[in-house]
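Structures for review follow.
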Structure P
Amino acid sequence: MEPRRTIAVVAYRSEWPAIFDAEARHLRNTLASVLIDIHHIGSTSVPGLPAKPIIDILAVVRSLGELDARSDAMMALGYEPMGEFGIAGRRFFAKGGAIHRTHHIHAYELGHVEIAAHLDFRDYLRAHPGQARRYADRKARLAEQHRHDIEAYIAGKGPLVKELLESARQWRGA
């Protein structure tokens, strides 16, 4: 039987921002010609929020074609290029292998709607600790229920993520 990744939501770790900063420096050097901006997103970017210990990175790029041409350089940094991975207009990269994943990169061309969605979601949770707790509670419950089923874990978060994202859009627009 093939080993499976265990889904674990852990207490917030104060070193996550520094881990992001170090990785961002590597990415800026590697992708200098294509990278416009880089952001720490996802649960590890929200102080105090329990999370799967995987650093999510949002890369805003000039061109997906130019990024695709840098796949060898990304692999040299330990990233596996995974194409759109279910979201049109995205390039997804994973580091650490299937079992011990450490980083995800979500790359979009400047202007893609998902850029604002990721940043709004992060900023909303940072500004609304009660909502962040709701999200943390849901993730912890789902991680317990679906230890080795990432699809069920993601699906279980879906309705709350959608609700929080809509609240984040309204909050950002206010």
Structure Q
Amino acid sequence: MQKTNDKVTFGGNPVTLLGNPIKEGDKAPDFTVLDNGLNPKKLSDYEGKVRILSVFPSIDTSVCNKQNKRFNQEAANLKGNTVILAISNDLPFALNRFCDAEGIDQMETLSDHKDVDFGTKYGFLIEELRLLARGVVVVDQNDLVRYVEYVPEIGQEPDYEAALKAVKQLIA
């Protein structure tokens, strides 16, 4: 499996990202993950929409909690044909519990734990931990990647403003 060149740390220590790093301008690869009901979901299920892929390591950490709450709040402000897909290697049961407890109802939480299909196709899989690195990918209505952020230190939040700016340019 290919290792990406992106420099990402976890607690200040370098980690190895596996898979194919995604770049702006790439055609977004389709992938299969599981929804909270254990049903397969694909990126192509949201064809024709602007898709924000909010990627995070574990729902049971404070930074991941903040990231999901922030994108859930932002989802209410986005017009039209936009969907936020929050993706981690957490089990669907944990994601469902979190959504219920925290009132996450404006976005979909999805699990890549079974096949790590998203993680390897987008270069977010951390070899040492089998978790996903933190980041954001914006895919337009035509399946082109318009924004990518691999957060350099996993313990930091993504640049919400930059990601949302990319989305707003697409839905203006």
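Throughout, read-outs are computed from the coordinates displayed, never taken from laboratory work. These numbers come from a predicted model, not from an experiment. Cβ atoms are built from the backbone, for glycine too; each structure is taken alone.
Numbers below:
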item	result
Parent structure of the calculated result 20, 19, 15, given that semi-axes √(5λ) of the Cα gyration tensor in Å, for residues 14-85 alone is the read-out and P, Q the choices	Q
Origin of the derived value 3.9 (distance in nm of label points 7 Å out along Cα→Cβ at positions 94 and 142; candidates P, Q)	Q
With Cα extents along the principal axes in Å derived as 40, 37, 29, matching label from P, Q	Q
Computed 2.7 for distance in nm of label points 7 Å out along Cα→Cβ at positions 134 and 150 - originating structure among P, Q	P
Test item: distance in nm of label points 7 Å out along Cα→Cβ at positions 38 and 70 calculated as 0.8, pick one of P, Q	P
Given -15000 for helix-only ellipticity at 222 nm (-39500 (n - 2.57) for each DSSP H run of 4 or more, over all residues; to 500), calculated: source structure among P, Q	P
Highest-scoring label, criterion being relative contact order in percent (Cα under 8 Å, 6 or more apart), among P, Q	Q
Which of P, Q yields -0.80, -1.07, -1.19 [log10 I(q)/I(0) by the Debye sum over Cα atoms at q = 0.21, 0.26, 0.30 Å⁻¹, for residues 110-157 alone, calculated]	Q
